[in-house]
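Student: These are the structures, in structure tokens.
Nothing in this text is a laboratory measurement; each read-out follows from the coordinates by a stated rule. Keep in mind it's a predicted model, so treat the numbers as computed, not measured. Cβ atoms are built from the backbone, for glycine too; each structure is taken alone.
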Structure I
């Protein structure tokens, strides 16, 4: 029987700031796999704690993480625009073009973008093991219930934020610098869609990751040292119909709440967040913005 998979990246974190991600999964008795990207120089305490939770560790070379960070901070992208355009044209050919573009993204994109390449590598090697996959942020995510419990056989779910793109300075910035002013103007009144959490069946998730890799490689000339460009790519592709069968889920009606404010959720006597339909929301993203929020998942 195929398992479900939760996969995320935690290359810059020690265990303590992200412990509730793992302890909350234990509380809901999650019986799938959890795989986390970590640096090959992960400290022993963090490594041992993750292994104690049964986490599959996917090691990323610290030298690769360091180079992409230094490159972004150097602002060399400003004078490398034309070389990057030529590189993309050269790499985007042949049967193994996805592999070449993935290596390219791993070199020049921060881990917030290159994580999709590593997710794809892991799934490609383990495709027959999994039915549904949740790609997720780690440090600011907790679980109240199994996010896969109500899913059908063939899904791809994206999760809206509360604000329109015009009111989300980060998504606007990423779209403008990645795709240009016209691309931003075309979607500016649509809801910003969070790239921090996405759920899909295995084939749909593989297709999503492939397209994330290719389009991120294509916009390399426009990236800057500010991380998060994956969300610009995420929104651009969704609103330009790259995934015609996907569902964009209104916040907080689905498996995930992106907790930008508390107006759309209710805290029950059982210390769980529920939506307007009085259903427990399985995944709570950005919970750490509310340090006074007493949730069962944090106890």
Structure II
């Protein structure tokens, strides 16, 4: 989006919550990126891929300073909807990149090929991420057609897959192995839980937030119908990720102030690992059993 705005003589700045964007280095090009700080102020905000104000973290203070807020998202609408002058939230799209592509495809024609390839690559990567490399249930004929049209414009599927999904350090791979070593299963092998601690990340010299999608390593386990991943991000502060084709995990995550998609969602909680693990397991298993009972009727 930053590149598209620059083509129309509009300056922009990508404001992060402090995460390392090294994974996206090949897509950042000439984009200006800065972590949020309290002195920041912008007249116009463009918020992508998020509709819950809590997910903005400290960046939410930018809302009070802006005169115009534009919001584009494809997640389920959550409690704490971000106030905006213009909102487009449509869950039928696989990614925000897919929304932008359908809106801008005709305008992309005639651009220099290097610019076209770059824009198509950015948009294609959003689909690559949100379908988990075309393996999730949201991989439909429409999504595959959109990806094919992006490839026709210059996106290189093989190269982008390697740059995005096969670009981890050996430390990240070792960390992932340790996380997988925490695997526990419940409900006769139907519910799987994994977790990570700050100590595990520190022992491997990594930032756990930089490790891409650990849950994809266990989503293919035979017989598993739900996955819970609890990741410690800072002392006593945990990010929880839920994956399931049986349980509406967006509704489940909303119980704890989170949200996302019906098959993939998350939230953040503060506390002690074992207490959080037990609380979430008790609650999740109760929901799982209720669904089982309903389906048995």
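Student: Out of I, II, which structure matches 0.15 when FRET efficiency 1/(1 + (r/R0)^6) of positions 48 and 104 (r between Cβ atoms, R0 = 25 Å, to 0.05) is calculated?
Tutor: It traces back to I.
Student: Distance in nm of label points 7 Å out along Cα→Cβ at positions 24 and 280 computed as 2.4: which structure among I, II?
Tutor: Values: I: 1.3; II: 2.4.
Going label by label, the one that fits is II.
Student: Here distance in nm of label points 7 Å out along Cα→Cβ at positions 16 and 152 was calculated and came to 4.7; which of the structures I, II was it taken from?
Tutor: Details: I: 4.7; II: 3.5.
The read-out comes from structure I.
Student: Matching task: 0.55 is the computed value of FRET efficiency 1/(1 + (r/R0)^6) of positions 56 and 128 (r between Cβ atoms, R0 = 25 Å, to 0.05). Pick the structure from I, II.
Tutor: Details: I: 0.95; II: 0.55.
Here the read-out was taken from II.
Student: Assign the value 0.95, calculated as FRET efficiency 1/(1 + (r/R0)^6) of positions 168 and 288 (r between Cβ atoms, R0 = 30 Å, to 0.05), to the correct structure from I, II. Could you put the intermediate results ahead of the total?
Tutor: Working: I: 0.95; II: 0.40.
Clearly, the read-out refers to I.
Student: Of the structures I, II, report the one carrying the highest value of mean count of other Cβ atoms within 10 Å over residues 112-119. Please list the in-between numbers first.
Tutor: Details: I: 24.6; II: 14.9.
Largest value of mean count of other Cβ atoms within 10 Å over residues 112-119: I.
Student: Continuing with this model, one more query. For distance in nm of label points 7 Å out along Cα→Cβ at positions 136 and 176, the calculated result is 1.7, so let me know which of I, II that is.
Tutor: Values: I: 3.3; II: 1.7.
The structure behind it is II.
Student: A further question follows. Given 21, 16, 11 as the derived value for semi-axes √(5λ) of the Cα gyration tensor in Å, for residues 160-231 alone, which of the supplied structures I, II does it correspond to? Please list the in-between numbers first.
Tutor: Numbers: I: 21, 16, 11; II: 23, 16, 8.
Going through each structure in turn, the value belongs to I.
Student: I have 18.8, 59 for Rg and Dmax of the Cα atoms in Å, calculated from one of the structures I, II. Which structure is it?
Tutor: Working: I: 18.8, 59; II: 19.8, 61.
That value comes from structure I.
Student: Given a value of 11 for relative contact order in percent (Cα under 8 Å, 6 or more apart), point me to the structure among I, II it was derived from.
Tutor: On the way: I: 23; II: 11.
Going through each structure in turn, the value belongs to II.
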